1. Of structures 1, 2, 3, which gives 48, 33, 21 when semi-axes √(5λ) of the Cα gyration tensor in Å is computed from the coordinates?
2. So distance in nm of label points 7 Å out along Cα→Cβ at positions 364 and 668, computed for just one structure, reads 4.9; which one of 1, 2, 3 is that?
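No lab work stands behind these numbers, since they all come straight from the coordinates. All values reported here derive from a predicted model rather than from experimental measurement. Cβ atoms are built from the backbone, for glycine too; each structure is taken alone.
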Structure 1
Amino acid sequence: MTLAHPLASSIAQLNQRAIALYAADDFAAALSAVMPAVECDDSTLDEAAIQAMADALNIAGASSCRLGQVDAAERHWRRCLRIMPGYAEVYESFGALLKMRGRLSAAKAVYRQLIALQPDHADAHHQLGAVLYAQDRHEEAEASYRHAVTLRPEHAEAHYNHGVVLHALRRLHEAEAAYRETLRLLPAHAEAHNNLGNVLMDLGRVADADAAYRDALTIRPQYPEALNNLAGALKAAQRLTEAELACRLALTMRPDYAEAHVNLGAALTDLARLPEAEAAYRKAIALRADYAEAHYNLGVVLFKRERLEEAAAAYREAVRLRPDIAPAYNNLGCVLRLVDRLPEAVEAFQQALSLQPDLAEAHYNVGAAFAQLGRWSEAESAYRRALALRSDYGDARFGLAVLLLGMGRFEEGWPLYECRYQQAGFVHRQTVQRLACPQWQGDALSGRSLLVWQEDGLGDMLQFSRYFALLKAQGAAHIAFACMPALQRLMSRVDGVDAVLDHDTAAARASSYDCWTSLLSAPLHMRTTLDTIPRPVRLAAEPALVEKWRPLLDALPPGRKVGLVWKGNARHHNDANRSIPSLATLLPLWSVPGLCFVSLQKGQGEDEASNPPAAQPLLHVGSMLTDLADTAAIVAQLDLVICVDTSIAHLAASLGKPCWVMLPEKDVDWRWMHARNDSPWYPHTLRLFRRERGDDWATTVERVRQACVARFGVRD
């Protein structure tokens, strides 16, 4: 049937029939029912007919939309609003269609028109908030949601979405309140419980977050997102096995859940199951190649597994995908620093700081890189900035301490150096917990008993044994020294030491002492400055031991006797730099006429010394030495000791023997100061040969060879 001039009542009848068909979900029939009205010319209709035709267009739009004919739906609703601009119901439907089609600006305009028509339309404000949120206009979205819940306090979904945007704005307490209001209205809203858990995690309320996630899972047991989030809460609570289980349950429900693979990797990392963690991260990347956090976490695991080049590649991929991840630049810098690419490391740390200026770790790390590069003032500034951001940053405090000590700024350096007692990874912290007497803080010692506890290396004890006599001079009635067996015979003859004990005996007797201290704390309490360094202790070799070793040394060919040590303790943190790779590196020294070499090498390097190359004959006594008292008896009969940075240097210098120390290119210990070839700790006996940046050990050995020629008056 065709209507040339349909009356309002005729259109209304069509509309009534279409509404019945629509209600019965027969959308095609409903659309056909109103099409005669929709197809007529609206320019000649009266007001009543216009109203009826607008209703017909609305029904046509809704039916077309349900049939998936979105272009037709949009056309019908636009025409409806043209002939009746005040048709509020159509604005709602049309706005939803535009939002669904991703035409957010158009949807926003429609919702604003609806609000202009009906300012108190709560759902219009709610839907406008959703559009604004999708456009990342979070502040405006929050205002719209807030308006919606003010107009209709029982609007649960508006409260929920308000929580979402408040969380995005980091207004965490308000977000929590919004989610709790949602749950008051809809207690079974699983997403609200889950999102509340996320807010509580960000607030640091891990136990409350755990409970919220469990509430979500009680309502919806098959909820992988909530399981994954629960895993995060369990990991934060160090319930790592449970965290692993939660991740695996989530992955059972959704094997392609990349975020759960990453969370699983994080739990496995903390469980020290690094190969499994690596596999989890690689699975996440296989599922989502552009997952920057997965690449970052993979870098962390590869770094822990000492696969540094792969770790660097993973960090680089993370920042390629997301250039705003400051910690990835920081970690990349750490890798580059370890592989000695220091300028690139500095660049990476500075990139991290450009993104996150308050990242204390990056300030500390760039300070460490500057220190390795010899850029002392920049290193100091970086350490101080790290401490300004985080006053309890132990690594930065310790880094600044050793930097200042190396610069000779003892007045500030010694107090900072005491932070080693707060460092969780340092043995010094265990000393405080182990000894049942107070730690000496520099107060009067007159008439008191003092336990001096060795917690540092053999060389440290030899260097700072000069303070025993000074402690005794402070009036200490009894000083006992708890030290390693290698030191005990030698230190029993040192002025100021009343008793020498092993550590276990000393710990058992600790409560009987008035206080304890470390030799390395003595300079602080004695207010030692660069100008007031006490003279070295003058060690004396035991005459009986000298006689014991004399025949072996007398059997050497005539000439000057030179002791050699080319490797230090393999467990030392800087051994890779401070030890010389092999005895063969020292071969040029054998070209100096009139020298006989004695190997004092113990531990690593002994095998080379026991079977030296034919071109490097030497007497190897290191394997025969029982302790440092034996070593002292040997050194006392030598003309010179040449060594790397080990305890032998301190022993020789304290025995008054000339000692030449070859120092590494990087991470030189603070005690050797900066850019000096002498040492204020041993002003008359010790000479330093520093390996310059870019030089190999052969260059340093050649300088030592030339010095031998000059010292022993041999023509080169």
Structure 2
Amino acid sequence: MRHPSLPRARRRVIGALTAAVLGAGGLSVPAATALPQAPGTPGAAPRAAVPERAPALPPAPAAGAEAPAATPPMGFNNWNSTHCRADFHEAMVKGIADIFVARGLKEAGYTYVNLDDCWALPERNAEGKLVPDPVRFPNGIKAVADYVHAKGLKFGIYTSAGTKTCNRAGFPGALGHEYSDAQQFADWGVDYLKYDNCNNQGVDAKLRYTTMRDALRATGRPIVYSICEWGQNKPWEWAKDVGQLWRTTGDISDNWGSMLSIMKRNLPLAPYAGPGHWNDPDMLEVGNGGMTDTEYRSHFSMWSIMAAPLLIGADLRKVPESTFEILGNREVIAVNQDRLGKQGTVVSSEGGRWVVAKELADGSRAVALFNESARPQRIATTAQAVGLAQATAYKVRDLWRHGSAHTAGTLSATVPAHGTVLLRVAPERAWAVLPPSMELSAEDNVMAEATSTGRLTTAVTDLGRTPALKVAAALTGPQGWTVRPTSPTARRVLNGGQKLTTGWEFTVPAGTAPGSYGLTLTVTHRSITGTRLTHSAPAAVSVVVPPPAGRSYLSDIGWLSAVNGFGPVEKDRSNGESKAGDGRPLTIGGQVFAKGLGAHASSTVEYYTGGRCTTVSAQVGVDDEKGTRGTVAFEIWADGVKAASTGVLTNAMNAQPLTADVRGAKAVRLVVTDGGDGIDSDHADWADLAIGC
């Protein structure tokens, strides 16, 4: 539950292991543990921070029984929306259960209503039992579980595989109390346990998580077991027989950079996922307000195609209607819940144009066309490339637009910035009754200065085997822009494989501020059955300001776009935390710099150079604000070509000089990668960042 950028003291060792040795021969239990005394017994010695011994061998799952979590768990967890604030309480949890039923989420498959940290008092009672916070849960935990169960839903709870949970207040963890706590959870009617990793006293992770597995089994109650180990010890390699899901990354945050970084770390782990054992890239942020609806649809699409657990992290009492439209899309949910249990795999990812394909139980493929970049891009693949056999034609179902068409084999779309087109594709014998799939595309990376006239080219392609009739294209720009065609906009017949290409001229009004502006390409046509269809696709123009002549600091110039792994990119400050302006002076190896950018891996910042500049230079490194933590690498790109880069840099290094020749480039990109070990504490400084033009 901790974000990877927060201090590790909250989630790592806080004290030395006082008494624990592993048995000879690699046994996974302590070699010797004193019989415990009740913590309230006068004169009792403190219990050792070691897992409890099993009082008896736990029962194995029944032979032939379906594995728990045969499909990825779906439900709710309060942490992303409430943390430990006062608005996390009994009424809130009951309200979520009510909404699950009233808004059709239960019927769509959302089952678990789960509590996260801060539900308990800071101390156990005299019998060593956990005590629910009487202010938050005046009727106790069992009453809440009973309420949830009465709605036909299931109930989940949280604790940590350490002496304390992750919150700074330090609520009791389960290390050394596994069997007692598991039985208490079972008695309350718990159906799901999230088991975190804070304050673990250095005890072996596999030992800690296996002990709780055995304790849960010993209760005799089926409890889905979520291993929240943050991927530190590669649980995907050993936890298949321990829990039903395991976290693969640190905590997600409600921003594009965090979601993107986590997605990239989770995608390569597809071979480890399957029925009853799932990679968990953390909970959903959909509805919490830090991203656009386009970005939230991408978030939901990619978690679904990755066969990730779908745990809603928003307070559904407060979200806009669009949140329910996203979370309740049953065609997308069906991809996630497919019984074959495959996680989607990467087909291609060049230039931030991702194609991810997932085999489904009926032989079809779910295909995500995911656009990482900050501008619309054409993303294309083929039916055979995503694993389908050769066929005359294929049915293509758009799972967000809820429409079907046929294609001869090409799968392509112009995908909005940070958007995803999610398709379901299968060979189709009756393809002729479906309209042809139409690809709409627009020229990429178009830039224009205010008051200038620019040009843009669009194309409409019939991807099917039947003609599109009476095809007409129109391009509209923002209010105040003038747009006119410079070539034909219509075709009476557009046969399969043919393309209608149109040139357009636009004028940017005086006073238009720099930034990206959206245009819309709209196409109408009739199918051979007479059905009239309308399609639309985005286009974009970046309105830019010429860079000043001479040497300038880039932090004094507006960028075209900026994506950051945690919080915003900061000007003349370090990255800091999640809010704008919360950084410190840029400091690398004790040296303070007045100018530059503070970023956090993974990060991309793009500037317009207009072919007028020659060099970009900086002093780069990991900011001192993260102590000894953080590893990053820096890259400078000129018009899509890498012009300069560093190796992996650590906090132990002083600032390193980095200079790139960018002559003739229209745009320059500054990229920070995570050094190959995740984004934890990767606060990166572009100090003395300057450009010569």
Structure 3
Amino acid sequence: MKKPTLGVHLIIRNEAALLPQCLDSLSGAADEIVIVDTGSTDDSLSIAEGYGAKVYRMNWNHNFSEARNTGLSHAQTDWILVLDADEILKTPLGEITDMLQNTPALAYTVNIENWLGSSPEERLTHSIIRLFRNGKGFSFDGIIHEGLDASIIDKHGASVIHSSNIEITHLGYLPGLMAQRNKVSRNEQLLRLALGKEPDNPFYSYNLAVTCCQNGQLEEAAELLSHTIHQAPLQVSYRPSMIRDLGKIYLAMNNTKGIDALLARELQRYRDYPDLHFIQGQSWESQGLIERACQSYERAAAGSEAALSQEAALSGKYVSEKGMNSFRPLTRLGENSLQLGHTEDAARWFHRALQHHSMYGPALQGIASAFQRLNVPDPEISTLLIQLAGTEQPAGRSAVIHALESVHAYEAIAGLPRAGFPLEWETLPAIISAWMITGQLQEAGSALREALPLLKQETDRDRDVTRQLWIIHAICRWQEDRQQTESYGFLDAPEPLRSGLLHIGEKLARQVSAPAAPDNAGEHSLVVTELIRQAVKLRSFGLAAELAGLFPEHRAELAGALYEAGQLEAAGELLITLAAGGQTGGKGSFYLAEMLFDQGHYGEAAEWFRHMLDTAPADNPSRIGLSLSYLHLAKQELEGAAASFPEIYTQGPLQEDIAAIHQAIAVLNRTAWHTQWSANQNIQGGAAR
């Protein structure tokens, strides 16, 4: 039989950068390409015409459905597939037309994989109607986030809509593209306009909540979703997504009561939604209810073994983050097993997670930490990571190095074979740092000299790595000679980093302390902070102290960096000095409180936890630390009373209260509130937790 014809429809406006890869993904197999242009001023039109597209121009009336329906009015094919310019079709068009022969369906959903970042796990999948028969009177509805659902269902019912395995990659949510195209602001404007006309439309309210969330307006987003969840009909396709989004917002707001109340009701409806089980697990975990958390994670990962089978297809039923039914919950099970001291179980969970995503950073870091606790030598851990992640791809090599770096296995990094681990941009800071820490200064200096010419060719993608390398370069040279400044080559650094490095180098050479302001503000202050923290990481403690002496306002940064590096004695002395002058700053109050707590000085610890909360009311570790301090004080008082009158309080309500406090302390201690140090960090002046 003759194959049905298939047309591809897009609407565009200034999409010259993205349009070619979208149209290339069609491989010239479309029977027709229909493009509606809403006012391009770049090369979009000529690009579209170069691919043989039929281009129709129209004025932009702030209505996406109007533009979509304009394209439909020009369609000449049996079937229509809708794409956006920032999308790439992954399924060959030939396979799609084969599927359309003799089908009773009038429309199909497709699977969209939204890229949220560069890592493979930064993906969000959902399904949507994008493929449908022409000539059936279907039309798009909605001025934004336009859809065909209502038009199809009103005419023929939902049974004519079938699901497909068609896959599309969407790049529009990548942070760079979002910022460049100002999509969040545009979407918010259109959604508020739409709600002005239809204030009771739950679909618009839901999407406005998503936009508010993207804009950091969490309270408004939560209020919108709370209202809309009760307003929207139970059968609408986006309702489960609202539950998921509200749960994630509650997590960000530390509203565990809200999560637990929400999911106690909604998990009865959506038992097979892994994201909801994962969110519930995160809530239990934050409350110290580790066993409950593990049960939720196991429910999320219930289909993980089936997911390894190639027969497991995308269901498209729910909006879901990649790995929510596999490597994410399996990794959390590993982390919780570590928290409970079940190290061998933890290693097994991490290994299972890596069967699903061999380069998943948290799982690789987790398995490295587990084997360190099992006293496996770092070189053997390195060999295991290489076997798991592989070295064929740069991403695999990077994952191995960053996993070793997370457990401070610098000798293992420095010992990696150059043949398998060539110097690459993303891993260069970690490798050079490892060489410096292990005393291989010649290798570090040589690599830096090779890298310096490349630092001039900074791109947006390389900006963070470039900046880190300049900071390491400065520390390396200042370790050799404090008296030189401009000969370091800082003149090639990008502004405003260059002026900061030159300014700091001059102060080091002259040994003149900087005034508090305005000399020590802005970019200079940021560079001093980075230099102190990197110097401590590189174990250049003398240089770090010298910088803090020249820039006294940064002594709190030095104290924090020393504490995080396990130099507890030096950090404690400095924190006490700063506290006497009311200059703890940043997390200094928390670290001081934590040290006092660990020494059993619960009353003083409580004061410093409260001080931290005065400046950062949402700091959850400080809230837990404060609660634990009060519980320990209460336990001491009650146990003291019981010991004073043993003949009266051997049993009864007082002993029950003491037991309850012990239980509460045990639960809160299971939360990840306290600073953690790796087995490789040489803890000075205290015990690692």
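1. Numbers: 1: 81, 27, 22; 2: 48, 33, 21; 3: 49, 35, 25.
Label of the originating structure: 2.
2. Numbers: 1: 2.6; 2: 4.9; 3: 3.8.
It traces back to 2.
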